[in-house]
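Please find the structures below.
Each reported figure results from applying straightforward, stated rules to the coordinates on display, with no laboratory input. Source: prediction; values computed, not measured. Cβ atoms are built from the backbone, for glycine too; each structure is taken alone.
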Structure 1
């Protein structure tokens, strides 16, 4: 990681302003910025009990990543099945099936969705489209 030393990510500050000093939020302009921001996001997602400042900072970085994704990756998803599109989004956000399950409220749900054992509900589609900043129609069957 070019901007943030990995050792600093192991002991993230609890206050929003301290996190901003560590890695100032900024518009993501290229893949290097994108990768760096994702690395900080991953460190925040690994926290068991984030502070209010950490949660706010996580939301800030998530919105920056979503804006970049909306501009650069939406066309790549057209023509894919809902499961393929979801898998592509997870990979681009460096998320696992467990991460997906946690996002949707049940850890085991992520792998079931990706294997096609469960269908996405309307609530899942709303959550996913908001989280990944994509059109909900991406997750409807073709």
Structure 2
């Protein structure tokens, strides 16, 4: 079990890895060795995620989420499989950790009387400035 916080864990059984050839520079090695990691995490059926965290995680995943409820992360920054594996896992844990934080509800407030007066006064001053720029009218 990979512990994310006190109530959230990631079961390694919900993860699947496939190794593919990485794109980009690397010389002949890039054509021979499958060092990039495609990490898939089944978020829809994950056992260690509370329901509210699961919903936020699926929203945060965005385009990385498939229709089957899997989050797909591609790691190919490094030249070795092990470092790419660790990178993909770190990114998944960071994504789950950010989904664990409950957003603070915004409490609607009304503007104060002073702020309303200041706003209207600045609008008047701005209007006068613009009126001074206008061509003089025919009287």
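Suppose semi-axes √(5λ) of the Cα gyration tensor in Å works out to 53, 26, 12; of 1, 2, which structure was it derived from? The correct label is 2.
A value of -13000 for helix-only ellipticity at 222 nm (-39500 (n - 2.57) for each DSSP H run of 4 or more, over all residues; to 500), calculated from one of 1, 2, originates in structure 2.
Comparing Rg/Rh (Cα atoms, Kirkwood Rh), for residues 61-116 alone across 1, 2, which structure shows the greatest value? For this comparison of Rg/Rh (Cα atoms, Kirkwood Rh), for residues 61-116 alone, the top structure is 2. Calculated for structures 1, 2, distance in nm of label points 7 Å out along Cα→Cβ at positions 21 and 85 is largest in 1.
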